[in-house]
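Enquirer: The next part holds the structures, each set out as structure tokens.
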Structure 1
Amino acid sequence: MTRHVVEEVDGEFVIPLEGFVCSYLQNDHELILCDPHSSDEAWLWGSHLDAAAIRLLVMHEARVRRAVAAQDATLRIDFDDGFSLVNPAEAEVEAWELRGPGYVLLVGTPGGGPPAVWDETSEIRLVDPGVDPLPAQVTQMIETLPTMPELTGKFQFRPTARGRAAIELHAPDAPQQNRREIIRFVLPDMSSTGGPYMRYTN
């Protein structure tokens, strides 16, 4: 079985997408990339990705040559036909999200600075708030953002493997790509202008 790990090389985060093919555009805003040799997929959303350009990539079944995220949270995907998708960071919101293959997840965090990076080396822990002590990062999240939804029932806790410090909380056994009911908390980063923030997806 292939292990999908994001490597940090020469200051960039190299995303394991080489050889993946642009397969289809979902909901007019998500590019789905597929590995032609397996069932692995990656889902990409970005604030600067043009739907017309993505449709052309899909029509030509463009193949990924290299995909990296820079230390300033700029995403760049180069294709074998010479075309590139580039999505820089945004000041106030997440600029892009790449989920997959496997447990890979990268997020272009607000204000620049390193992206948040999860992969198969990230810890995944099942937490029952009525029984288990809350992880320190979850306690910090509650103290920092007291208006967050109440944590009821068991949830999976997943901190970043590298890049900017962040955590994801989601329902147990949630699908790898199309997760719903996610709470994402990103810690402050002294190298960027972005402070702590939370995103809740239902």
Structure 2
Amino acid sequence: MANTGPFEKHSSRYEHWFDENKYVYESELQAVKEQLPESNNGIEIGIGSGRFAAPLGIRLGIEPSARMREIARQRKIEALDGIAEKLPFDDARFDFALMVTTICFVDDLDEAFSEAKRVLKPGGPLIIGFIDKKSPVGKIYQQHKNESLFYRPATFYSVDEVLSHLQKAGFNHFNFTQTIFHHLADVKTIEPVKKGYGEGSFVVIRAVI
């Protein structure tokens, strides 16, 4: 069961993070954008308040938090109640699916990836953005997760762990981008986006069957 409590009670603090960390957010947004296909037929799984979907032109998503859905709808997004492990959509419906920071909050990552595969058209990519737990930012998040309103229940993953789960679901073609090469407090401008992984704390994986 999704733990939506912190997002219901502290939505203003959640939104404030994006304003306070403007350049981190913009850097992550650019890293995701470089992996997205040109299509109007995509979905974000775990859409939150629509902070990524809206600027990326994604108009449909699922989200278990009622308060987050409400804010996303204010951004002109059709945000439906749902969880990653049980998507309310027919098979082979979408050209792509996006998950940004969602994987650390799902209960069953294998089921979530299997569901994403089910709703994708043949050749449609699953794009995943997340903080690599082996990165400098990832290590700090893990050290202080019990002090965080939002990350206390989170499970952080390394790139290799995410790849293992993707392969188990049947994905086997991967492309990587990375960004955030400094500690968050030191990011004073938009960070570069590089190919690969292992340097940047925020990694985007594009996975295809």
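Taken together, the values in this text are just the output of simple stated rules run on the coordinates, not laboratory data. From a predicted model like this one, the values you see are computed outputs, not experimental measurements.
Enquirer: Please state which of the structures 1, 2 yields 11.1, 30 when Rg and Dmax of the Cα atoms in Å, for residues 31-102 alone is computed from it.
Expert: 2
Enquirer: Turning to a different aspect of this structure: Among 1, 2, considering only relative contact order in percent (Cα under 8 Å, 6 or more apart), which has the greatest calculated value?
Expert: 2
Enquirer: Of structures 1, 2, which gives 16.8, 54 when Rg and Dmax of the Cα atoms in Å is computed from the coordinates?
Expert: Source structure: 1.
Enquirer: Starting from the value -2500: which structure in 1, 2 was helix-only ellipticity at 222 nm (-39500 (n - 2.57) for each DSSP H run of 4 or more, over all residues; to 500) calculated from?
Expert: Source structure: 1.
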